[in-house]
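Given below, in the form of structure tokens, are the structures.
Derivation of every value follows stated rules applied to the coordinates shown; laboratory data play no part. Every value quoted in this text rests on a predicted model; they were computed, and no experiment measured them. Cβ atoms are built from the backbone, for glycine too; each structure is taken alone.
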Structure I
Amino acid sequence: MLSSFSKQIILLAIITIAGIVIITYYPPTSHQYIPCIFNVVTGLHCAGCGTTRAIYSLLQGNIFEASRNNLPLFIWGPYCIYMLFKKILSEYFDMSYTVWQPGKKTAHVLIAILIIYTVLRNLPFEQIQSLLSPI
């Protein structure tokens, strides 16, 4: 019988594969997906806006375009993948690894970076817009 963690990993794998198939056959550059609630309400772009386009650009091998669509993905993405692999190794192979978890100060700094990024990408200056918000 599968453990709860195994079921979660299988579900995550199915969702990931389905997501890759969807954005491969229905690219976010030509199809409208679920709109960002923050953007609909305020007209501004949040720190998460552009994530689907960024992942699509990464799948196409276009790192520069991916970073223009959503720069925080390059900060949080590797950390989330790292945490997932450490969890898999500890659950399936009985390898006890110490997973780095941000302390309170680090978490505050990361949240501040996201807030600053959100503010910068919504400033009306053309130079900033061309770097941070091709949306």
Structure II
Amino acid sequence: MQGWLDGVDVPDGLTVDTDLRWRLLQALVAHGHATEAAIEAELQSDPTSTGQRQAERAHALLPAADAKERAWQRAVHEDDIPNAVQEAIISGFSHPAQRGLLGTYVERYSPRWPRSGRGGRASAPSPW
């Protein structure tokens, strides 16, 4: 993936456009193969509102406890960020390969769930 970002060994017919660049970078970030500096460099190449959202998602994908805490604080406590930015942060926060970093957030989030009528236990909100 890094090679494709660098323009190396890109398969014939594949265009590494801005959207694919972000997807490749985010995959690298999520697995610890790209840094905050790489995110900022990509944002410099794509200073659009879409680029900003993609950078927010990438920062939330960083596999480090401090990055998850920053993402949590932004997504949960900053009321002045646009909904689209908040959604980008949330989508990067919970990557399947990073479950070990997320355990404490379940406990932090669960008190926000509405109480059920059965014994006052918290119940997860239904996606349906």
Structure III
Amino acid sequence: MRRRCGRDRPHDGKASLLLAFAGAVLAGLTTLADHDLPTATNLGAFAVAALGAAAVLLLLVVRPRIGGHDRASVPYWARLDETEIHACMDGDTRAARIRVLSTIAVAKFTRLRRAVDCTLTALALLALAAISILL
């Protein structure tokens, strides 16, 4: 569990890739901003909003969590002196660490899933905008 959540952080890599994709699509859409495309403009505006929401969710995925109020994480231990750290090490904290890491992972994957949903919505809206231009 520690290797999966603490070292590899697969959600950070996925979020970074999706964030780059959302940024590239938003950059591409800015080149179309000065064109007069009535129906496509409305759909494009909704697509930009969906991509913006996806970007915010992805930033929340990669944002460091440094609260340390859980008594089982690195930010918590960073506030302790050596004596307090030794006292924490006397007991078995594996269950607490697994709970903390699992909570972090579930929150990040939930945001990642919502960001993917927003991105898919934006792509559908962009497809509709492209179709409306062609018709």
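Ranked by distance in nm of label points 7 Å out along Cα→Cβ at positions 28 and 92, which of I, II, III sits at the highest value?
Working: I: 2.7; II: 1.5; III: 5.3.
The structure with the largest value is III.
To test your reading of the models, identify which of I, II, III gives 22 for relative contact order in percent (Cα under 8 Å, 6 or more apart) when calculated.
Details: I: 22; II: 18; III: 43.
The correct label is I.
Hey, P(r) over Cα pairs in 5 Å bins from 0, in percent derived from one of I, II, III reads 2, 10, 16, 16, 12, 10, 9, 7, 6, 5, 4, 2, 1, 1, 0; which structure?
Value 2, 10, 16, 16, 12, 10, 9, 7, 6, 5, 4, 2, 1, 1, 0 for P(r) over Cα pairs in 5 Å bins from 0, in percent corresponds to III out of I, II, III.
Can you tell which of I, II, III yields -16500 when helix-only ellipticity at 222 nm (-39500 (n - 2.57) for each DSSP H run of 4 or more, over all residues; to 500) is derived from it?
Structure II accounts for this read-out.
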